[in-house]
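The structures come next, written out as structure tokens.
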Structure 1
Amino acid sequence: MLNLDTHILIYALSDNLTRKEKDILTRESWSISAIVLWEITKLSQLKRIEINLDDPDFTVALSNIHIWPITLDVCRAIRRLDFAGDPADGIIAATSLVHNVPLITRDQRMRKSKILPII
């Protein structure tokens with residue numbers, strides 16, 4: 001199982017992945033932190049992305065993705081992170097730590113982490 005950050009999920013839904021990302025994502029099941037849903041909603045609301053949250057295809061796509069809740073353990077793990085970023089990135093990264101699920105991201109700050117399981 002992989003933990004996708006917000007932008008990787010958006011790229012996957014819009015078929016805008018690199019060949020390497022496509023190869024990785026076809027081999028594993030997907031998961032996201034619940035905060036990713038909030039970020040997609042905000043980005044859509046701000047018109048920074050074009051995703052129709054009411055589109056049945058979007059609902060079907062999400063139904064095939066495991067959604068990790070934001071738990072106390074995830075919040076505690078944020079304190080262990082070795083990078084500074086926005087709060088959503090911290091929750092996404094901490095989710096990977098708590099559940100020992102590799103994170104797929106293009107974010108260079110997270111990719112430089114010495115403690116995150118990164119793909």
Structure 2
Amino acid sequence: MNKDIEVCNCNEVHENIVNKAKTNLPKDTCLLDLAEFFKVFGDSTRIKIIYALLQTEMCVCDIAELLNMSQSAISHQLRTLKNHGVVKYRREGREVYYSLDDHHIYEILNQGFNHICHKK
């Protein structure tokens with residue numbers, strides 16, 4: 001047993017507390033979708049792309065140059081971000097520009113960053 005975690009020394013279940021939590025617990029499908037969404041933020045390359053797109057919309061070529069990676073690798077990461085609703089794109093002639101899907105992405109990233117920095 002981990003000595004850093006405090007546990008109760010009793011077996012009494014507080015039904016009112018359990019029922020309150022159960023009432024407000026989202027559906028399993030929503031929780032699974034949320035877990036999948038947060039997995040997107042579990043890759044440092046994707047985080048770098050998101051931070052770059054916080055500044056301005058960019059094409060794959062620009063992001064690849066910025067991160068010193070291949071366009072293929074960047075395209076793969078952008079596909080993942082697009083599939084999870086994190087980025088969107090617009091086509092201008094032969095070029096495709098990526099940007100964050102909406103302001104929620106900035107807020108999610110900013111809250112996570114503030115939480116991490118607060119702990120240090």
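Each reported figure results from applying straightforward, stated rules to the coordinates on display, with no laboratory input. No experiment lies behind these values; they were computed from the predicted model shown. Cβ atoms are built from the backbone, for glycine too; each structure is taken alone.
A few remarks follow.
- For -18500 (helix-only ellipticity at 222 nm (-39500 (n - 2.57) for each DSSP H run of 4 or more, over all residues; to 500), calculated) the corresponding structure among 1, 2: 2
- If distance in nm of label points 7 Å out along Cα→Cβ at positions 28 and 100 is computed and equals 3.4, the structure in 1, 2: 2
- Entry that produces 15.1 once mean count of other Cβ atoms within 10 Å over residues 52-59 is calculated, selected from 1, 2: 2
- At a computed 0.20 (FRET efficiency 1/(1 + (r/R0)^6) of positions 36 and 92 (r between Cβ atoms, R0 = 25 Å, to 0.05)), which of 1, 2: 2
- Relative contact order in percent (Cα under 8 Å, 6 or more apart) - structure with the largest value, from 1, 2: 1
- Looking across 1, 2, the calculation of mean count of other Cβ atoms within 10 Å over residues 4-11 that yields 5.8 traces back to 2.
- Top of 1, 2 by FRET efficiency 1/(1 + (r/R0)^6) of positions 60 and 108 (r between Cβ atoms, R0 = 30 Å, to 0.05), largest first: 2
- Answer label among 1, 2 for the case where Cα Rg over 2.2 N^0.38 Å, calculated from the coordinates, equals 1.01: 1
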